[in-house]
Structure I
Amino acid sequence: MPAYLDVAANAHGWEKALFTHRALERVSPERPHLVEIGPGGGSAVSALAKALHGGNRRVDLTLVEVPGVTSRALTAAIKEFARVGHCTLLRGHAQEIDRLLERPADVVAASALMHEVYSYGGGYAGIHNLMRALPGVLAPGGFFAYRDVYAVGAPSLHERTTHTYNAPSWLRFLRMFTPRYLSEGVHPYHHAQDEVVARQDSRIVAVADLAPARCAVVSAPIGLFREIQRHYLTFRDHAWRSGALGFVPVLDGHLAADWLDTRTGHKRVHYTLTGADWLPRSQRAMLLAVSEPYADHYAVDGDIFDECTDIALAAFLDATGRGDTACAEVWESWAAREGRETYAYLTLDELITAFAVHSTEADNGRSTVLLPARVDDIALPHRNYYNRYLSKRLANPLVDAKQLVLFSHIDVADSEMLGQAMAAIGGVCGKHSLARIYAALNPRG
């Protein structure tokens, strides 16, 4: 069976590489040093290789990956990058990056790094240590390009709310994932007010005992609902890519962007069939009947594909719960890599503020700060396709999007650049956050 990263985490390469490419265009060295933390399946490496191909500059790329994590896809991406520069793969942890690199980096890039560090590297203390370490490895005028999941727009992740679930695939996932995540994962939901209370037919039931054929009303912290929603999507995508449901959709490249209406997230899905048969025969026949055949695959309306996916996924999860070996192997490969992770959600305001404040605490012999220097160094691309799907399955879905920030390594003595950066974040950060940043930049008043 392919390694997890070869199946699950090799999409959206150009989005991951977008701000990295912009940063490389803004640094001055003839042969810049780029560092990517946590390259995963190498999709950003591959996208960057394509973007740089044909240019005049060569790039020295250093990849930092945790020990034991490998993928054939990353090996292929490294070979592809050889056309535009030199690539070195180092083993180590993000918080130790200042001890891993032999020379300063002009650009450091990372995608979805915070939840990895939170889950496996010391919680918020690990995240803050990473923020303090980055200025020590960045050259003056360097950049840190970061991309992560959009956070919950709530005063606190512990704020209680109520969600309802009636789709069988979601109910099966809820009862399989939630108890395991709460017992094995690194998460902040330990207080009495964080208790998950589920009701079916007006009676309180344990989440692990939810009946998949009846609507469930669940009260819990909003952050936990975000974890459930985000993990459901990652598992669904993993099951898709694995071929375990009976079909494999194209999730990257030009066929993945066959939009009928970009604004509403409505698109055609291109897919191939596999030998698995978790979709009932009648549903499989219906899917093929409404699909357009191509030379080596099919294309179908995304709403129809989602409907079929939920039917197949419900049957697949039911079989996993009954102990089917093949289904359990797919579930466990995902659960071992993703199921215990907590997305350390920081809103754009919190993310920018945290990086600014903790980067000023770096022990690098200089007084510097990490801040986006321009308004267009901050982006929030919505996942319209996911949001369309979620709005059809959940009564009150949480918005799915990505947040991208390109941080500049600014000398605090550079008042012009600093003023430009503070103006750039004025539309994103609240007054309290701006005051915290100002206090960090002026510790002596």
Structure II
Amino acid sequence: MTEHDSWYHSSIPPQKTRSTLQGEHRVDVCVVGGGFTGVSAALELAKAGRTVSLIEAEHVGWGCSGRNGGQINPGLAADQAALEKQLGAEQARELWQLSLAGVELLRKRVAEYAIECELKQGILLVANKPRHVPELKAWQASLEELGYDQLAFHDRDSLQGLLNADYQAGVMDMGGGDLHPLKYVLGLALAAEEHGATLFEHSPVLSYQQDSTGVTVHTDQGHVRADHLLLAGNAYIGQLLPWHQRRFMPIGSYVGATAPLGELADQLIPSRAAVCDMNTLIDYYRLSADGRLLFGGRASARDARPEALRQTMRQRMTQVFPALAQADFEYLWGGQVAMTASKAPHFGRLGDRVFFTQGYSGQGVALAGLAGKLMADAVMGQQQGFDLFARLKHRPVPQGTALQTAIRALALLWYGIRDAR
């Protein structure tokens, strides 16, 4: 299962070819990773007049940034109460405000750079079971206490006007929304280049060395000497971060796209809002601009066998929308999402010149772009936002692929049992 199985990839015109990194280069900042985080950082730095080289192992948008469900969520995946326990109420509120700034940053960039990425407003959080309804109301109340006024509660009956599916209740968040993520990240990349950043593709970074005067980054055909290095590979960072600094485990996440549904699309989701449910192993879905249902979910501890995955995903889609019992996916794709134990992102430094961010835990569409901006700000001496995220503590992950897989499998089994209750 590759990116070429993705409807996103098939729905865009052929893209420009970027050079591989060859020879010697000297810049202010080197960025590793061509997803939301890295491209966002490169754009901010180039706008500020810094010289920037971005190095991507595949091509821009190859990883999760170009394959995800496209849902835009204010906030972090971690509960606000958990953030308050770590940081106190005031600084947890600051994190919430930063997350809103991340959503606003996304919208501002779409407008400023005229990025045609099918941006829409509105996301529904829906309660699968009666026990979820009090949790949903408490979640709404907690955000309204923070001054957030974009939420509207819908009971089982009124929800039907927004979503023709069997849920107990829902909250519409007009501060969220959805977009075509690959078109968005490619648009950001063009904007970064317009401001002077240089983007290299098909150039895996093999190693780097940091010393008192800078950082040297090596590929197999060249190297970059920079004052600072930003590591933005997230789930695909490989060996560039020391094991004890990763603080996340990669989890498989998958999306299927039906054929265009015609009039049925608006019958299924009259609001055309993106939707996410409240199970631990969530279903999330939305309509594309051409009326396809993009249905995602089913986290996996290992790469799923395509046919077994197709059957599972179709079953889950049919449970939500019985009218699609005979429908199949024209496209089915997936990739790795970096999940931390706390579901909060992990920001950090290696020495004085290397910054990294990772572990957006499924909410990276807006949050990863914010992370890139905060890394860029930190390089330019404005470190408050980066340092606030860096204060969050994260439990280490077990070393070794086999052990990780076993732990993930047990966790997913437990979550599946819990969701069935």
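Taking relative contact order in percent (Cα under 8 Å, 6 or more apart) as the quantity of interest, name the structure among I, II where it is greatest. If you can, show how the numbers build up before the last one.
On the way: I: 17; II: 25.
Largest calculated value belongs to II.
Work out the source of -13000 here, i.e. which of I, II gives that when helix-only ellipticity at 222 nm (-39500 (n - 2.57) for each DSSP H run of 4 or more, over all residues; to 500) is computed.
I
If you work out FRET efficiency 1/(1 + (r/R0)^6) of positions 97 and 273 (r between Cβ atoms, R0 = 25 Å, to 0.05) for I, II, which one comes out largest?
II
Any idea which of I, II comes out highest on distance in nm of label points 7 Å out along Cα→Cβ at positions 201 and 329?
Result for distance in nm of label points 7 Å out along Cα→Cβ at positions 201 and 329 over I, II: largest is I.
With Rg and Dmax of the Cα atoms in Å coming out at 20.8, 64, pick the structure among I, II it was computed from.
Checking each candidate, the match is II.
Bear in mind that the values in this text are calculations on the coordinates, not laboratory data. Computed from a predicted model, the values in this text were never measured in an experiment. Cβ atoms are built from the backbone, for glycine too; each structure is taken alone.
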